[in-house]
Structure I
């Protein structure tokens, strides 16, 4: 899972960006990078080594800036090599990082090539950077808002423009993105954990939101282009969750943490009632006659465990499918199926196959892996 960190402040935010990436290492990655906007314009450092090596290179070059974005990448389009690592630049004026997959990148690439844009990477992300650049007329917020309407697929992005210091624009659809609120400084991240120790005041962006952070606050437009407010909440994140501790790697850490994770989950079992899903009398849940679990990677394996539990204890036929494959096939919906959509790093969602019935549930449960 890729990770994003962005910041606008009146202090050097480069160490903060690198530390944010370190906190996101648990997701796994094959390259990383940071882009900084300073008096000399945009600069970046990218690496296919670990975040610690990236941090050492940044420190050796004595790079500093008050505006910047950073990224850990798990390659989808293009090999895990330095020139495919994020941040991606467009003509030295736009820098962008991206989580997700752009499904219409081929068509956009052809269009942008015809307009004179030269592509330096094999990533789908580069089309977003060039598209934003092609639409930029002095307002990065407006350019990103127009660009994302052309995108098909999933994305969380953070973007900076050479001509707009102390501004970072983010957008999300299908991938999580949060705003961190500080005192005279603002942050973007794909996970609140990345900002632990920096701020605990977090605003979660909704699907389709485009947000701009600046020194004095942030503003948001929803998927329809309307100015909206997103509530700022105090989120206490355990910093230990990002620390490797005595373990050799994060997989080993998560294996040894499973007993504690199960115990923490079971503590809340009594609070799991129909009312949690906006179904006070349980009328919808009583109609459920089967379960469909959609997940990928380790979450898929957790789904297989849940299948055994659903069938053994609830006596409900349960099917587990790889989400990235399921979305492309012509399935036959059953209105009485309980659909459990599991994410590794955001929130899971539980729904019946009726589009009008959907409930968000917190991530981090044993089902989420």
Structure II
């Protein structure tokens, strides 16, 4: 170990835009590459995040697995990469990635250390698709196998251990936020508003999430419509995969008289700029969140948040925003109204405090240091085996 830089293979379900994918990218960009040589393996394709990782100069291998089971060719490819890289540590990301990492370790000539990373809060198996349930059960069965079992939130750890996951080598390392990238800029604020035809004096309420039942877009939109009818100077800015007015399930919630104030942009790569155009950010998830990255990104942009009490949302926000119960539409409306009707200077101060909290508690540099310390600990354990 003293004569070479330790090698890590990161195995992840896919590299499309998502919370765990962003967390991996941030970790690599934030300095992990300085102390360890990294190689990323995606069970799916390269995706947008994979392209970003390649631009960091870090190798990415896509197994392009389609369907529920890997093909013989994908398993051969995985074995070839593992044998070529000769990793000291294999790090799994998310349920599928954890199982794949466990399999990959059996393919190595020399036994690497194994770490898992769980980015989900397991509220109820009945919420999941049948195949996902089976993958979660397999994670449960093998949960004593990894040398470190990471969770990104305290609530996620508690819920999984209640389900029966091993607690022996579990620990929590939160997500970190790049406060340089997600930082309010007047130029982006003006550019986005001009492009969307949003007046300078409008109060813009934002929402960033892929379309999925756990994100509860329908509850958010119903609440937003109620607010829109009460406050004609509000606009609503949403982005995320499949979040467009072409989606009839969303379009039918918004009445014609307020439709022009709803901007549903679909998947975007300029989320940091979009957040600079927002005055209030909303997270409406009903379940599943562990440590929502979008909250930290919005707070880094000095945008106060209204969020449902899922995962560690309350821990992230603390007293810099509003926390309401999941699915409680009336409480969600009230939370938004409190921020809308708050004196502008007070709301801006809340946004300033939100950014200060992220800088103090969840900076990317501090999180990279925690991962580095963990990996060094695992390498020491490996050296004495």
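A value of 21.5 for mean count of other Cβ atoms within 10 Å over residues 215-222, calculated from one of I, II, originates in structure II. Looking at distance in nm of label points 7 Å out along Cα→Cβ at positions 167 and 191 over structures I, II, structure II comes out largest. Each of I, II could give FRET efficiency 1/(1 + (r/R0)^6) of positions 119 and 287 (r between Cβ atoms, R0 = 30 Å, to 0.05), but the derived value 1.00 comes from II. Given a value of 146 for volume of the Cα convex hull per residue in Å³, point me to the structure among I, II it was derived from. The value was obtained from structure I.
Name the one structure among I, II that helix-only ellipticity at 222 nm (-39500 (n - 2.57) for each DSSP H run of 4 or more, over all residues; to 500) of -13000 was derived from. Structure II accounts for this read-out.
Using the calculated result 1.00 for FRET efficiency 1/(1 + (r/R0)^6) of positions 231 and 263 (r between Cβ atoms, R0 = 30 Å, to 0.05), pick out the matching structure from I, II. Answer by label: II.
When mean count of other Cβ atoms within 10 Å over residues 71-78 is calculated for each of structures I, II, structure I gives the greatest result.
Of structures I, II, the largest value of Kirkwood radius over Cα pairs in Å, for residues 175-342 alone belongs to I.
Rule-based calculations on the coordinates, nothing more; no lab input. All figures in this text were calculated on a predicted structure; none of them were measured in a lab. Cβ atoms are built from the backbone, for glycine too; each structure is taken alone.
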